[in-house]
Structure formats: structure tokens, C-alpha cells
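The data blocks that follow each hold one structure.
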Structure 1
Amino acid sequence: MASYSTCKEVSPQCPISATTYGYRPNAGGNIFFTVFFGVLGVCQVGYGVYFRSWTFLVALGVGTFMEVAGYIGRLLLWKNPWNEDGFKLQIVCLVLAPTFVAAGVYLSLKHIILYLGPEHSRLKPKLFTWIFIGCDVGSLILQAAGGGVAASAGHSNQDLLDVGDNIIIAGIAFQVATMACCGILGLDFFISVLRRGRDSMREKAYGTGRGIKFMIIAEIIAYFFVLIRCIYRIPEMSGGWGGPLMQRENEFLALDGMMIAVACLAFTVCHPAVFFPTMRTGFKPRHHDTEHEEIEH
């Protein structure tokens, strides 16, 4: 019987249909995402070093380069669908990478609130990073643990694979719940800003605000596209390893790869540190009348 312990390449005895994905990954699509995320990762490093926005650099830098590693793993599967190392690499990296991009969403929202006025927010700006990135870390730990269990199980221990799968699903579900709560608070904040108006003195203290509308649009795009990806992953993983949805590459490339690619592109075209000097190490407000907030970069 064909299995990863006995099959080292595709053959009549080891057909592609017997692999977990049941297909040979598309070379063109996976090469595209490998290069695309690589370029965005280099841009994020350049932005982060130039503006000294170290925390955001860690979030988007790790996120984009983990995507690169994940698609390299899929290219290894294109070369040999029975490559167990390629399978482990892509499953771990592509499961975890969006969590770092979500952290970038929370960081950006904090600085949008600082700029437009913390008085409009039900939650203090610094708590957005403490609470939501803290939850993000919890989600990351769950998904990493699940990915580790699944990777260590290989393909021979189905019970252990299912345990890893369930842990990953729990981590992603927790991430969706976290993002939903953040989205509700963010929506409430923007509604309050529209109703009560913006504080011009605060805007002058915390940055020029040029192009702020573009940054807000980029934030909204990144939020919803990461959320769509996470929602997609729940039924995909719930079907189990080799489930019907997991064996449909077009859906994966569109609802996982493209969603995270657009989110990262939004944060590259509209990098938050360009609009919000508060993200830059060493920045201080221009006058002392403005309510002081602890600024984390």
C-alpha cells in the first residue's frame, strides 16, 4: 500500500492520488507566490530599517518570509509529491505566517487610534497591542503545537495527525474570534470619529496625516483579507488530512495565498510608518498638551 514511509517518488505503485493533497502543486502559481512574498519581505526589511519601526518589521518580516518558506515547501512537493520534508515545511509555515500579519493589523490600528484620537476608542491604544497581540501569541502557540504534532506524526500515525489537526483548528478558530473582537472595537472607533470629529491638535502632534485615508483603506483591506483566509482554513482543516477541500489547490491559492499576498501588499504600498511617526523609535509628540500614550514601536 502506498504510504510516505514506503514511497519516495511518483510511480505506478505510488500514485499522486494517494498523497495527502492528491495533486502535484502548480509550479507557476507557487513560484509566483514565492517570488512575490520574497519581494515584499525585502521591502518590509527596507522600510523597517529606514523608519526604525522594529516591531512592525518583526511582524511583517517574519510573516512574509515564512510565506516564502511555505511556498518553497510546495515547490518541493511539485518536484516530488511524496517529499515529506516539503510537506512539513509548507504546512507549518503557511499555517503560522498569517498570525504575524494579523499582528501587523493590530499594531497599525493602535497608531491609527493614537492619531485620530484615543478618546473615541473604548479601549486604550496600548491595550490593542497587549490584548490582541497577546491573543495572537496564544493562537500562534496553539497552531505551532498542532503543526508540530502533525509534522512529528508524519503520515503513518493517523490518530496523532488528527490530534495535530484539531489543535490547529482550535488555534485558527481562536484567531478568528480575536480578529472579530478587534474588528468590532475598530468599527465602533471609526463610527465615533465620524460622529464626533477629529482632534486637529492631536493630529499636528502625532504626524502630518498626509494620505491618512489611504492608510485606513490599507488597514481595512489587510484586516478583511487575513480574516477571510483564517475563516477558509477552518473548514479546510476540519475535513481532515486529505479531505475534499484540502485537495482543491485552486481554492487554496485563492483563499490562502492570494488573501495574505494582498494583505502584505497593502502594508507595503501603504507602510504604516510612512504615515505614523509614532511607529518610529525615538519619536515624541510635538507638544506636551496632548494626552500622553505609551508608544510601542
Structure 2
Amino acid sequence: MVRLRLDLAYDGTDFSGWARQPGRRTVQGEIEEALGKVLRVPEPPALTVAGRTDAGVHARGQVAHVDVDAGTLGALDSRHRRTEPLPGLETAEGVAVRLPVLGRRLTGVLPPDVRVYGVTVAPEGFDARFSAVSRRYAYRVCDAPGGVDPLRRHEVIWYGRPLDLGRLNEAARTLLGEHDFAAFCKKREGATTIRELQRLDWVREGDVLVATVVADAFCHSMVRALIGALLPVGEGRLPVDWPGGVLTRAVRDSGVRVAPAHGLCLEEVRYPEPGELARRAKETRRVRTLSR
């Protein structure tokens, strides 16, 4: 078996999120089905993803891995349509020769709202989910009185009141660091809500404000809940210390409204050097507790 790293992007507008669901169109479902067609295997290979995005959320820098039989990859030949593995393709070098063919074939069968733009042989110890050291998201909000540019309506939300950049950044600073983010997460059985929020800041690009959010990992709905807590501060309706107060209580607060999905985009997933991949994956799997 050969582990492949897939770098991909998608417009989440018409997807019911990343994860495969019966009777629903999902990113995972589309890519796995495409892999099954291209590789001509009876059962599509299963993908492991860096971060499972919700319905409507976009990705520009998503990463996944898939384990594929080397002989199956060897059978790929765009010119002669070989059905037998080519000699020597059991080696990593031989497999790498076929990866451009796989990438082109996937482009030919995938719908236009999802693209696999990179296929490489993964280094030893690589796990798309557990080896990651950070994920970077961007959230885009327009506060122009006339609303969002219609050409950007699928990636930018409209906020009907003017937002103050200084207030947004002042409130955001109170959330940085390693904390229990239970107040901003949907709890899942057996999962921790302790995360390290490494960056949260805002910049204005004309009528659009862009929040950059970086953490070692995120729990369910965390980014959108953080944004939802900051927006009323930005308009002056809540004090700048309110989000930090919500954080310290570590219980889900009814005052935190989850921001709309379509303003959110996964921009980048970062990994350590190849020699650190397995160690990082082992470290990530441990259940974290806060050190006091």
C-alpha cells in the first residue's frame, strides 16, 4: 500500500459538509467516488481529512490522505489504458511517475466545485489529521450599507451595522492561548474541548473585514462561534471583555450566536518536518488537560 497526500479545495455552497452522509452530497463522497472511478476499484478508497468542515464552509487549503495499492496505481496509463501493473511501480519513484496521471484523471471526473490540485507520495508517518500542527481559517464579513458584492456572496456574509476594527481586535486578544473552549463548541462524547488558539485578529480590506483564526485544532463549530461572539462587540452592542468572560465560564452560552457557514474558509493546514510527523501524530492523539 502507498499513502498519498491530496491537497484540495472546494466551494462548500452546495455540499452538506465534508463527511460522507447517506443520501447527501458531500465533499468526501465526491472525491472517494472519483477515486473509485479513476482507479477502477470495486470499493472506493477511504479518505482521512485534516479538518471536517460543516455544510456551506469552503476550503482553499484542505489536506487528506488515502492508502492505495501500488499495483492499482501502476495500472494507470492515460495513453495505452494498461490493465496490468507496470514493472517497478512498487517503488516510491515508480508510483510518483504515475501521480500526474491520477491528478489529471481526477480533474476530468470531479465536479467543478471541488478540485484535487496536488497528489504526492506522503512521507513516512504522515497522517493528514493527527500530524497537523495547525489549521488556519479566514472568516469574511462585509459591513457596507449596500450589502455584499454579488460576485462574492457565497464567501462573504453581510453584517447590517458598521464594525469597529479596534474593538474586534481588542476583544479577540482575550481569547488567545490554551483554554477550555467549551463555551464556543458543540461537545461530543469522549472529545476534549481544550484547544490552543494561536492567532485571532482582524484586518479591513475595503468594505470587507477578514478574521484570521489559527489553532492547533478546532472543535465542532468553534471558529463560527468565536466570530459570532466578536461581531456584536465590533458593532458596540457588547463590551470588549464579554467574549473573554464567556470563555472563562467554560459552558455553552446562549448569547453566543454561531456565524453563518459561508463566510468561513479553511486556508491552510501546516505540518512539521518529515522526521517529526509520527511523533506529532502520537502527541495529538493524547487526551489533553489544562495545566494549572
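FYI, it's all coordinate maths here, none of it is from the lab. These numbers come from a predicted model, not from an experiment. Cβ atoms are built from the backbone, for glycine too; each structure is taken alone.
In terms of FRET efficiency 1/(1 + (r/R0)^6) of positions 35 and 171 (r between Cβ atoms, R0 = 35 Å, to 0.05), the structure with the greatest value among 1, 2 is 1. Name the one structure among 1, 2 that distance in nm of label points 7 Å out along Cα→Cβ at positions 147 and 251 of 2.2 was derived from. Attributed to the structure labelled 1. For which of the structures 1, 2 does the calculation of helix-only ellipticity at 222 nm (-39500 (n - 2.57) for each DSSP H run of 4 or more, over all residues; to 500) return -7500? Checking each candidate, the match is 2.
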